[in-house]
Structure 1
Amino acid sequence: MNKSTEYIDRLKVTYNGASDYKVAQLLDVSHTVVRYWRNGRSSMGVKAAVKCAELLGIDPKTIVLEVHQERSKSPEEKEFWSSLIAA
């Protein structure tokens, strides 16, 4: 499961089984964007990641770093973001 989907699912639980449509409203994005995140066609941007963190009451840095790692194409980039997450 990708990180974007993981955080969508956490929002759904936090907001009493909210639908993907409701999650999209909470994050101020379209339902199509949430569907793309869920199926791996794209991942959250920084703005949505920060909003998601605020809604979940967690440190935005965590989600932003994980989303950057998720978007990375090369193993070197993934390793770079992983090192920042672990720090």
Structure 2
Amino acid sequence: MQMPILSRHARVRCAQRGLRKRDVWYVLKHGTRIYRNGAVHYFLRRRDIPPADRKRYERLNGTGVVVSLDHSRIITVYRNRAKMPKAA
């Protein structure tokens, strides 16, 4: 999969949340995918992080990335350690 383009809104949210492009890429690669509300939501749970990566990427636990259906653009990123969004 090719890295989608970050929208201006997503770039602002990444800066606010201290996320780098490689962090977003990690969530896209390892996160749980949910199709919802005309977009694709990737959500990284602790169980999605391989044991060998836990020390380095534990801080991304609860990170969500919303991508357009055609995977061309990242719409936004968010943090929610409380729970994963439910499938529709």
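Listing for the model above:
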{"item": "Comparison of 1, 2 by distance in nm of label points 7 Å out along Cα→Cβ at positions 60 and 76 - largest value held by", "result": "1"}
{"item": "Identity of the structure behind -7500 (criterion: helix-only ellipticity at 222 nm (-39500 (n - 2.57) for each DSSP H run of 4 or more, over all residues; to 500), calculated), options 1, 2", "result": "2"}
{"item": "Answer label among 1, 2 for the case where Rg and Dmax of the Cα atoms in Å, calculated from the coordinates, equals 12.0, 34", "result": "2"}
{"item": "Parent structure of the calculated result 33, given that relative contact order in percent (Cα under 8 Å, 6 or more apart) is the read-out and 1, 2 the choices", "result": "2"}
{"item": "Mean count of other Cβ atoms within 10 Å over residues 52-59 derived as 11.5 - corresponding label from 1, 2", "result": "2"}
{"item": "Distance in nm of label points 7 Å out along Cα→Cβ at positions 4 and 28 derived as 1.9 - corresponding label from 1, 2", "result": "1"}
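We did not get these values from a lab; they are worked out from the coordinates using the rules stated. Remember, predicted model here, so these are calculated numbers, not experimental data. Cβ atoms are built from the backbone, for glycine too; each structure is taken alone.
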